[in-house]
Structure P
Amino acid sequence: MKALQKIIENIEAVFFDLDGTLVFTEELHDDSYKEACKKLNIDYEQLKYPFPKNVYEAKKKIYLKKIKAKEYKINQEVYSFYLEQISNQKKVAIVTNTLKENVDIIVNSFDKKPDLIVSGSDFLQKIKPEPDMYIFGLKKLEVQPEKCLILEDSQKGIIAGISAGIKVFDVKNKVLYGPLST
């Protein structure tokens with residue numbers, strides 16, 4: 001996160017993705033789908049997206065139990081940066097495609113809460129890679145895109161942030177992307 005020190009000086013708000021950025025939950029999602037398939041006598045290896053509704057619903061229940069049991073891992077490097085931004089009086093938001101119920105459970109385990117949570121539950125068909133969630137966050141926090149930074153891990157999130165006119169830091173590859181010019 002040292003690469004961001006110079007950039008963050010002129011930033012008023014930082015948006016954090018949740019899954020894969022602040023917390024590692026990919027394995028929990030996979031394990032939950034595998035358990036759901038086992039319960040429903042479905043071959044997980046044959047499962048194709050979009051998943052059948054019964055599999056998805058069973059997975060949601062299993063995943064919920066796993067996050068309530070805090071089976072996820074916090075990305076300590078990003079989480080430390082998150083806490084630092086709150087301590088430095090920056091506006092902080094979590095913007096994620098994750099369902100609100102799941103976001104709330106995970107965020108409630110954090111030492112400090114963000115100023116804003118924007119979850120996929122509120123946006124349905126306008127989730128990442130669409131920029132709508134980030135545009136909504138800009139309006140709610142009353143900040144301009146050039147005064148913001150996004151931390152993301154997925155291509156969909158990076159596309160959404162860039163399309164919203166915001167600088168995006170890819171936490172996996174340690175690359176900073178500039179916004180699209182208009």
Structure Q
Amino acid sequence: MRTILIWLGTLWFFVPISIANQSVGFARALGLPLARTPISEKYLGKGKTWGAWYVAPLSAIGVLYLQRQSTVFHGIELLDYQRSDLPLIGLLMGWGVVAGDQVASFLKRLVGIKGGDPWWPIDQTNYVVGALSAVMPITGWLGWEPVSFLLLFALPLHYYGNQVGYWLKLRSVPW
């Protein structure tokens with residue numbers, strides 16, 4: 001039972017990370033400023049845009065505040081959603097998502113993988129590693145079980161999330 005509660009709390013922690021990761025596709029679809037402006041097509045590809053740097057953090061902050069209002073997972077959260085530094089955590093979480101994704105894109109180019117081509121499992125986990133790396137100096141270490149579960153859960157979630165994004169025409173590739 002304890003493990004199930006940890007997994008549920010971990011999934012709840014994962015929600016703003018996942019929304020931040022998907023928010024850039026919605027920003028493009030809505031035509032938000034800089035959402036289609038590449039940072040460097042040569043080093044990151046045309047899909048890594050300046051807009052991600054404000055859309056992802058704002059999305060993470062918004063979701064964290066919605067979670068603050070919820071009592072669904074009260075008592076099993078990995079994070080105290082009543083913290084006074086919740087906006088900072090959301091900001092770092094969003095920036096971590098973007099940094100993880102963009103560093104992976106840069107490394108992908110270095111090893112000779114073309115933009116848009118899959119790089120398993122890096123493509124599926126880079127945003128989680130980025131978000132965790134960014135927030136843990138503030139939140140502290142979450143523990144091996146939650147971190148392992150986050151990374152394992154990201155594998156299928158990323159795949160199915162991208163399938164939906166491709167179907168909604170928010171992504172140019174289905175992976």
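Each value in this text was obtained by applying a stated rule to the coordinates, not by laboratory testing. Because the structure is predicted, anything quoted here is derived from the model rather than measured. Cβ atoms are built from the backbone, for glycine too; each structure is taken alone.
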Comparing P, Q, where is distance in nm of label points 7 Å out along Cα→Cβ at positions 88 and 112 highest?
Q
Among P, Q, structure where FRET efficiency 1/(1 + (r/R0)^6) of positions 40 and 144 (r between Cβ atoms, R0 = 41 Å, to 0.05) as derived comes to 0.70:
Q
Value 3.2, calculated as distance in nm of label points 7 Å out along Cα→Cβ at positions 24 and 48 from one of P, Q, is from structure P
Of the structures labelled P, Q, which one yields 16.9, 54 when Rg and Dmax of the Cα atoms in Å is computed from its coordinates?
P
Percent of Cα pairs over 18 Å apart, for residues 80-151 alone - structure with the largest value, from P, Q:
Q
Re helix-only ellipticity at 222 nm (-39500 (n - 2.57) for each DSSP H run of 4 or more, over all residues; to 500): value -23000 computed from one entry in P, Q; matching entry is structure Q
